[in-house]
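Alright, structures below, take your time with them.
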Structure P
Amino acid sequence: TIAEEILKKLEQAIQAKDSKTFSGLFLASGVWRDKLVYTWDYRTFNGPERIEKAAADLFPRTPTWNYAFLERPYPDLAWLQIVYSFDTDLTHASAVLNVVKTDSGYKIWTLHTE
């Protein structure tokens, strides 16, 4: 499914600590909102450049694994919402992805990690 493809790309980029590939999954106006998982604070990163810099700083400090869907999106939405869980050394976390279709494929509109 589309959701499985996107989550696989996201997981691979994060686990490889590949901030460039990770930020490339977002729209130019994309947003990553982290709620305690990576920053141990409430932080928002706007746009691929800031997302890439944050990912480069944060991913090496927070290994993740065990990605799994928490619920399935409805097929008739204007965007896909993907809810999943994963583990870090310090916590069991969850995230919500909002994904939209573009001419170049599916891109992340927002990512909310908590």
Structure Q
Amino acid sequence: ELEALLLTHPDVGDCAVIPRADDNAGEVPRAFVVLKPGSEGGDGTSDATVEATVEAISAFVEGHVAPHKKLRGGVIVVDEIPKSASGKILRRVLVSRDKEGEFGDHVQER
């Protein structure tokens, strides 16, 4: 549901959502998004522009989902979503990379 919603945002070209451990809630959703070329922040522009786009994506999702489905695990911009040869999202790869700290603990909370 969250991925389908994210894909309707005009700046999101691809996405994946994984669970992220949270001390209070147990797990919260964390989104990984690939920005469309030409979108705000999608063409390698400044960190501030990317941050503004991340905030806009978070606000967009917040306006369409129940409170427990908000992206409290954050929105992370990546170059690509790992996929199998058949095109399935390799969530385990994202979970593993996230646990290893590759994406940091930055969380864009709303």
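Readers should treat all values here as calculations from the given coordinates under stated rules, not as data from a laboratory. Model, not experiment: these values are computed from the prediction. Cβ atoms are built from the backbone, for glycine too; each structure is taken alone.
From which structure (P, Q) was Rg and Dmax of the Cα atoms in Å, for residues 18-81 alone calculated, if the value obtained is 12.6, 38? Write down the numbers at each step before the final one.
Values: P: 13.2, 38; Q: 12.6, 38.
Of the structures listed, the value fits Q.
By the measure mean count of other Cβ atoms within 10 Å over residues 10-17, tell me the structure among P, Q with the highest figure.
Ranking P, Q on mean count of other Cβ atoms within 10 Å over residues 10-17, first place is Q.
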